[in-house]
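What follows is a group of structures, each given as C-alpha cells.
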Structure P
C-alpha cells in the first residue's frame, strides 16, 4: 500500500502540468494567435501559416491529452472506475482525433483549393 501514495506524489504534479499545458495551448491558439494572425496577415499568408501550424497543433493536442490521461492522479486505470472521470477524456480524445485525422486535413485541402481558384483575397476567407 505504500506504492499508491508514492505514485500519486509523482502523478499529481505531472497531471497538473499536462492539463495546464493542454488548456493553455488550446486557449492561446484559439483566442490569441488565430485572431492576431487573421488581422495582421494577408489572406494567402494566413492560409499558409494555418496550413503549417494546425497539423502540429492537433498532434500536440492529442499527445497532451494522452499524457493528461496517463498521469491521472490515482493512475490511468482509475479512470475506468467512475464514469464522471473518463467521459471528459473520451469526448476530448474523440474530438482531438477527429481534428487530427479528418477535419484538419479536409480544411487544409479546401483552403488550398480555394487559394488555387483565386477565391482567397484579403479580408475574405
Structure Q
C-alpha cells in the first residue's frame, strides 16, 4: 500500500513538474525532486528513468551535486517565463491580474538569478 501511494504521489508530482515547464507560476525543480524522492522508494525503475531523462535529469543532478543550473538553462527559463507571462497578460487584459503576473514574474526571475550557476 505504501509503495502504491508513493507511486501515485510521484506521478502526480511529475505531472505538476511537466506543467511547470510551460506554466510560469509553477516551479519545475521542486516537483521533480519530490517526484524523484517518491519514486526512489515506490518505483525504483521510474526513478532511474527520471535520473537519466534529458529533460529532468539535469535538474536532479544539479540539486544532488549542489552545482546549480547552467547559465543557458537559466536564460531559457527566464525567456520562456516572460514570453508566457506576456501572453497571459495580453489575454487577460485585467489590471489587477497584470500587476499580479508582473510581480510573480519578477519574483521567479529573481529566484532564478540568485540560484547557483553551474560552471
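Coordinate-derived values only; no laboratory data. For clarity, every value in this text was computed on a predicted model and none was experimentally measured. Cβ atoms are built from the backbone, for glycine too; each structure is taken alone.
Given -0.29, -1.11 as the derived value for log10 I(q)/I(0) by the Debye sum over Cα atoms at q = 0.09, 0.21 Å⁻¹, which of the supplied structures P, Q does it correspond to?
Of the options listed, only Q reproduces it.
For which of P, Q does distance in nm of label points 7 Å out along Cα→Cβ at positions 32 and 72, calculated from the coordinates, equal 3.0?
This value belongs to structure P.
Please compute relative contact order in percent (Cα under 8 Å, 6 or more apart) for structures P, Q and give me the label with the greatest value.
P
Computing distance in nm of label points 7 Å out along Cα→Cβ at positions 8 and 40 gives 4.5 for which of P, Q?
Computing distance in nm of label points 7 Å out along Cα→Cβ at positions 8 and 40 on every structure in P, Q gives 4.5 only for P.
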